[in-house]
Structures are given as C-alpha cells and as structure tokens.
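Chemist: Below you'll find a set of structures to go through.
Rule-based calculations on the coordinates, nothing more; no lab input. Being a predicted model, the structure only gives us computed values, none of them experimental. Cβ atoms are built from the backbone, for glycine too; each structure is taken alone.
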Structure P
Amino acid sequence: NGTSASWLGFDLDQRLCDAITSRFAIPATSAVLAINELLEILNCHRIAMVTPYVEDVQARILSQYGDAGFECVAERHTGESVNYAFAEITSSEIERLIREVATDGPDAIIVMCTNMRAAPLVNRLEEETGILIIDSLAAYVWKALRLGGIDTARVRGWGRLFSR
C-alpha cells in the first residue's frame, strides 16, 4: 500500500477499503487512512509534512490535509518523481528534513511515503525533538496490528505511536 490517496483524495482509499471489507468480510486499511486516524486520536492539528515528491504532488497533499482541517506549519520535499528513487533517500537526508520541520513546533511530523526508510529513525528523532513522528509505513503497520487484535506495544523502535 502506498500513499497516493494523500494527493488523489482520501476517499479513494476509503472506498477501496470498504470494497475489500464488503467483498471478503475482513477489515482493511491503508497507510493514509491510518495516518489520518492517528492524527485524530492524538488530537494533532498542526502538522509538518516530509515527502520525497515533486512540488505539484506536495502541494496537492498539503491541500488535502488543509481541506480536512489540518494546519501544515512546515513542509519539506526532495523533488523526486521516480518511485525507486524514494527508497534511495539516505537516512541522513531524512533526518535533516525532519529536524528542519521540527523547528516550527508542529503537533506531529508526518513522513508521507511508504518507500522512505524513516521508521527506524523515529525513536531517536522523537526523543531529540519531543515531537510525535508518524512514518507512513509505521502507521500502516500500527493499524494492521490493531485490526488483527495484536498488541502494538510489541513493536519496538518505530516510535511512540506503538505505545497507544
């Protein structure tokens, strides 16, 4: 599951998940729906966004979140347009982007791309910044575990969201 609903419309993922649940009688989710649920549960309204995407895609993501009632106080993006390149963004680059948006004091920082390798960096950066960091892949795993009735606290190293 990727994060294209963040710029194409949250309703796309919701309709897909509803169709899966209806057809197969199993719960379904997506990374974007999990992120949105976490933002609501944790009462995070001031967000910062880190992505690998090009300007146009980034602008659409920010618009989607703005329309949903979130205030994006900071954003950074790397300007990549090739899916494989998203996974090649280095840990040090991801850390730099997160630190930069953290200076604006958001309630949460979202790393929006399941191919960016941010999850293993989250614990240390949350401790350093004091800000909740929601990696899209980690959010998806969090929600999938909850849907499966598995205690999310068993996951270590991917951030505070797993203690919820």
Structure Q
Amino acid sequence: MQTNGLIGSPRAIAAYLTTLKPALARATSSRQGWVRDIGVLLEDARQQHTAIVASSAARVERAQLILFREVQREIGPLPQTPDCEALHRAVTSWLDRQIGACELMVDVGLRGDLSRLKEVQGLLAEGRFHARTFNDEYARLVAMIRFIARDARGARTPTANRRATRSRTRG
C-alpha cells in the first residue's frame, strides 16, 4: 500500500519514531558531555603524562560504552516499516561509530597508545555523517506524515461542511 509517497502506514511510522525517541534522546544527551570529555582528553594528551591520560580515557569510556550498547540493544529490534529502513540504518550506523570510538578509547586507556586518538576523531566524524542522514530522514518522514494528516483533515472538512449546510437548509 502506498499513501502519498509512503509505503507503510503513517501510524506505524509514527509509532516507530515515538518508540525510538527516548532511547535516542538518552544517547545524544549523554554524548554531548562525552564529546567534551574527549576534547579534554585530547588536550591533556598534548600536555600530560601518557599514563594519566590513558587511565582517564579508559574510565570515561567504559560508562559511555555501556550506555551506547544499551541503546543499541533497545533500538536494534524495533519493528519498522520499509519507510523507516534508511533512518534505522543511519541511527544504528551512528551508534556503531560511537561504540567504536568508545572501544578505541578503552583500548587507548589499556595500552597507553595515545597516537590512536586521531582514529577516535575519525569515527566521530563518520558518526556525524550518519547523524545528518538520520536527521534528514527523520525530517522527511515527519513532513510526509504531517502532509498526510493535513490532507486527511482537508478531505473530512468539506463533508462536514456539506452536512452542516444541509441541516441549515432543511431546518
């Protein structure tokens, strides 16, 4: 069934987006502080002893890694319509990059190899690409659902107006 450019039902798409939102909000909210922490670690790597930076990296990243993996487990099995597949791929790819960056930071912490911090920056950059793809897909789906809802309201309004007009002319 195709409705105004959508393959699935607008209600199913809205349900998916609504279910996705809390888990994704947790991940993005936590990520903001985490990225600041990475910035501090990168600055510390230029100025402090390797062992100090490495132990901070491992400690900070373990907690973030747990959160990203929890969100990944929540989001992974969500039922989605074909319309949501690109969005779902983007969000899971974004999470994969965040998890990869965390794992790499834990490895940096364990091995003390600060030269690998550049790889973390690369993974975060890849994650930003997937975040933009997600945002574009999300905006597209929401716009289509709103259009369909307006269209449906518009289709109902003339009928209601005709009924009101008929009852006034009869009475």
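Chemist: Among the shown structures P, Q, from which was the value 2.9 of distance in nm of label points 7 Å out along Cα→Cβ at positions 77 and 109 calculated? Could you put the intermediate results ahead of the total?
Modeler: Details: P: 1.9; Q: 2.9.
The read-out was computed on structure Q.
Chemist: By the measure distance in nm of label points 7 Å out along Cα→Cβ at positions 133 and 149, tell me the structure among P, Q with the highest figure.
Modeler: P
Chemist: Using the calculated result -31000 for helix-only ellipticity at 222 nm (-39500 (n - 2.57) for each DSSP H run of 4 or more, over all residues; to 500), pick out the matching structure from P, Q.
Modeler: Q
Chemist: From P, Q, which structure was log10 I(q)/I(0) by the Debye sum over Cα atoms at q = 0.14, 0.20 Å⁻¹ = -0.67, -1.39 calculated on?
Modeler: The read-out comes from structure P.
Chemist: Let me ask something additional. With relative contact order in percent (Cα under 8 Å, 6 or more apart) derived from the coordinates and found to be 23, which of P, Q does the value describe?
Modeler: Matching structure: P.
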